[in-house]
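What follows is a group of structures, each given as structure tokens.
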Structure P
Amino acid sequence: MPHYLVGIIKESSGTVIIDRKDRDMQTAKVCGKEDVTILAIESSCDETAVAVVRNGREVLSNIISSQIDLHTLYGGVVPEIASRKHIERINQVINEALKTADRELRDMDAVAVTYGPGLVGALLVGVSAAKAISFASGIPLIGVHHIEGHISANYIENKDLEPPFVCLVVSGGHSHLVVVKDYGTYEILGRTRDDAAGEAFDKVARAIGLGYPGGPKIDKVSREGNPEAIKFPRAKVADSIYDFSFSGLKSAVLNYLNSCEMKGIPVCQADVAASFQKAVVDVLVEHSMQAMEMCGMRKFAIAGGVASNTALRGALEEACARREIAFYHPSPILCTDNAAMIGAAAYYEYQNGVRHGYDLNAVPNSKLGERM
């Protein structure tokens, strides 16, 4: 069921609680504003991020406190440590975002927050902070799906991009092919059946001695290697041409490394990285272009942490150009977890009348398209 306390509005006669029955009337009232400014919070993994976004496409501030250096010591994200660091940093990052934007809480029309998917402890920090801000300041609360945020990052720098279009979302936890039918309306064509692309990058990087985070390191070292040196498999899912599977590719890399070790054959780290990366890119591009052909659309976008991979960007740009398809992508900083993308997504939710109550909770395994 939807969480409908639509909001709390301050009036001269006191505080008015708006229930579901009054939603449409109040939505029409507030959506007539010329500018809508949203304070957005993202804490789904290991970045404590807060942004101030106006009208969904103008970023007034986007502050990110990263924990990468800390988690690198452990070879990956440690959930308990991530949660504790979010608690330590959340208030500081909120204050810094407001100061950078030269705004105060009273200037905000809503506070938005990622409710899932992600690490449950990390998500709870952001959700709790957003609910506290909403309660104390009286501004509406809007929960945002993390993947929807990644898709919406494209709106920030591509002012002309509007639905419908197809988007490839590739990150450490997700690999999705999505038809964006309208703002907030999605159809998932394909998803990973096992490892996400980013997860495979991290595991292979660890196996060949590059460490964490794997994606940027493989991208860098691959430039020195031969992508045709090793023939790694390109998996296909028999009952769905749009679904992905990367666990077999990861296993093939590990088997290759073990075989070389047993035979005493030296391993070229750059060649392994480049050959693995090409196998991932080939599958992502092939499935994406198949989806574009099926949908008959002329606009294609990418999103998520792996969307900053230079080989993937180059291959998709070339594939789209050959087919005369417009290609959209965010800057690398907006591909990683950030709050500006959450503010962009929240703006369209706000315009659609979506509000959440104080029973909004963290949903670590939430699916794109499921309404809270």
Structure Q
Amino acid sequence: MNLITDLDRKYPSIADLEAGVRARIPRFAFEYMMRGHGRYDCRERNIDALRRVDLTPEYVIEKVIPKLETPLFGRTWSAPFGVAPVGLSGLIWPRGPEIAARAATRAGLPFVLSTYATASIERIAAATDGNAWFQLYTPNVPEMRRDLLKRARTAGYEVLLVTVDVPGHTRHRVDMRNGLSVPPRFNLLTVIDMLSRPAWSFAMLRSGMPTFENLTPYLPPGTSFAEGAQFFRDISLGHISMDTLREIRDQWPGKMLVKGILAGADARRCVELGVEGVVVSNHGGRQLDAAVSAVEAIPEVRAEIGPDMVLIADGGVRCGLDVARMIALGADFVLCARAVYFGVGAIGSRGGDHAIHILLEELEEAMRQIGVTTPAELPGRLRPRATAS
């Protein structure tokens, strides 16, 4: 029997961590973390679609001792999931990416650093002992893109995720209302919001307001805060063509994944490109409110790329059972973002560890209940849902 800690009693689930972070950080920071696009239909679809994935357990079998270890890209990870990239993650809690990265490393899991993270490529590499992957938002300045890739290679990153599902800027009404726009505009209500969350405010004062550390070296000299915000918006390439992906493929010597794949046609193009894998993702519901969920897209994408190409999925994971569900559908590996950062925001320096601890225990528990020893056995327990005639 696992030892129950005080954190287990206070936060026994990811849902409890979500409630905890809501009460601990300012509303604008929480809403930034939780935001979707439009009416948030897609964000909720991610969660609902996972809930509808049924698995058939077997009990009259030999005793099951789950082994979560998962080989991927020449390494064996302690479980089949890692921490997904989050931009402006230091807004959730000061030094948020470092907290999450160190927690992932201690657990033997990969951490994916966003180009728009609030911690630099170099600092996260030093904190993760080779466990970090890099997610590239492709700038529209070729020299900047080459330099970002060079920095990641020099720092020791072996896996690159190229995000393709942000073809243009989107209107996020919550961020507009809260002042997280370009340029940012805060008012008296924002100040009151921060003062109502003293732990977050004092921690932020000690660490300093977060910045996009990977991109600040490219700011023109003398750039103001507002000008810098506009600069970051302007350098976003938007649409990523096959030619651009080929250039990145040629420039990157390590493993390369294309993130944001939902259609079989896009998956087929990735096969032609010669990348090592794809990430089936709708960006956490933050880009297109009518996008299909990863749950709905995984079977089609798997059929296009075949059994040997790596398929990673994200979107809506709120428990270890959700990880099992995605793998049962055909994913080799799963990425989780909000679930881990709920812990970071609710608890602080130990929060990432506790969120990962919950997911690991729940995944092991689910595998024991289902009656499988390894994650690779999960697809055999998927129960197709009957369709209405």
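Each reported figure results from applying straightforward, stated rules to the coordinates on display, with no laboratory input. Bear in mind the structure is a predicted one, so any value in this text is a computation, not a measurement. Cβ atoms are built from the backbone, for glycine too; each structure is taken alone.
Quick one: Cα Rg over 2.2 N^0.38 Å, for residues 271-310 alone came out at 1.27 when computed from one of P, Q, so which one is it?
Details: P: 1.35; Q: 1.27.
It traces back to Q.
Say we calculate relative contact order in percent (Cα under 8 Å, 6 or more apart) for every structure; which of P, Q gives the highest result?
Q
Which one of P, Q has semi-axes √(5λ) of the Cα gyration tensor in Å, as calculated from the coordinates, equal to 39, 23, 17? Intermediate values should be presented prior to the final figure.
Details: P: 39, 23, 17; Q: 32, 26, 20.
Label of the source structure: P.
Tell me which of P, Q gives 1.2 when you compute distance in nm of label points 7 Å out along Cα→Cβ at positions 39 and 343.
Values: P: 1.2; Q: 3.5.
It traces back to P.
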